[in-house]
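Laboratory data are not the source of any read-out in this text; all were calculated from the coordinates shown. Because the structure is a prediction, the values reported are computed rather than measured. Cβ atoms are built from the backbone, for glycine too; each structure is taken alone.
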Structure 1
Amino acid sequence: MTAALRLGIDLDGVVANFNAGWMARFNSEFGTDLTPDQVHKWDGLADLTHFEHMGHFWRWARNGDGPSIFRDLPPFDGAVEALTELAEDHSIVIITAKPRWAIHDTFAWLADNRIPTREVHITSEKWQVPCDVYAEDSPFQLRTITEKRPEAQVVRFVRPWNKPLPGAHDITSWPEFTTLISSGAERR
């Protein structure tokens, strides 16, 4: 019998492919050919566009009265299936940082993609939500969570914008994450 864990799961860059989503909209609106493999640094998205800085990027991303870019992001391959499988034995706790204007689109996205959670936290202070395991891609969040939650297992979803970090376990795919959780829960 495996012990139930609280799995703190980030959305953008972990479950939702943020770069593929905003680039699809940007390419459609501006006739460009951006691809997610062009993103190499955190908060460097404006460098790939005609926007002068990230503030202009976020104004565009908000999309006035229409849905923001957070509404239509594609999930990463295997993410929803892995979370559904893990939810059979563990609690899926969504912990995501979003602008206030993206809250409704975030909840709609969770529903549309049938993310198996009963607990959602929209906060930039992710470490304040107690979990046994955290899955994250943000360099800032990874560093903060490993420092403030040393008792937890921190999993870095390897992306071009983050680097290895002492105290974080590196993975590259959702099947790898599922295996890690299954083997870790059996050892508890």
Structure 2
Amino acid sequence: MLENLSQYKIILASKSPRRKNLLREMGLTFEVISADIDEASIKGNTPTETAVLIAQSKANAIIESFKNNELVITADTIVVLNNEVIGKPTSNEDAKNMLAKLSGKMHEVITAVCIQTEKQKKVFSNSTLVYFKKLSTDEIEYYVDTYEPLDKAGAYGIQEWMGTVAVEKIEGSYHNVMGLPTQELYKHLISL
């Protein structure tokens, strides 16, 4: 279905193992590189704008090395609770505090994606509402001590134990919460 992409060498500029897995599940063959930027220094007027600016900055960080047959995909995922952006935790204690904040509440997960070739650029974002049950201190400590929350916005992965036991419902794309709104990405890729 993605024959139109055969002219491109696809590059995923992301360290996220979840994004790599999702692109593989979409049937894409790609190379992975890292786009190192200082995400904390990028702020938009809204959480969505912040995610979009970070995704675009990741693409801009590697644009000079673009070749004419490359298609680069970058993304950024943020968690928003009561208009406050909840980033990636800096320590296990920070992760526990983040999960305690999310406990018993609804939060929004926004992923912005930038698709760029030498001739065109598409940027879009997707939003999913996630409803957490009230978490006990023991549940939070178990998750943080057993899994790896430090590389995840909001300190959790929906595909892991926390998503299995804490998420009461979601409104929107499940894959968006994992870090890549695959259905929307597919729509944009086939339209290239």
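Figure out for me which of the structures 1, 2 the number 2.9 belongs to, where distance in nm of label points 7 Å out along Cα→Cβ at positions 50 and 98 was derived from the coordinates.
Details: 1: 2.9; 2: 1.2.
It must be structure 1, since only it matches.
Look at relative contact order in percent (Cα under 8 Å, 6 or more apart) for each of 1, 2: the largest one is in 1.
Given a computed value of 41 for percent of Cα pairs over 17 Å apart, for residues 74-129 alone, which structure among 1, 2 does it belong to? Could the numbers behind the result be given before it?
Numbers: 1: 41; 2: 49.
Considering all the candidates, the number was obtained from 1.
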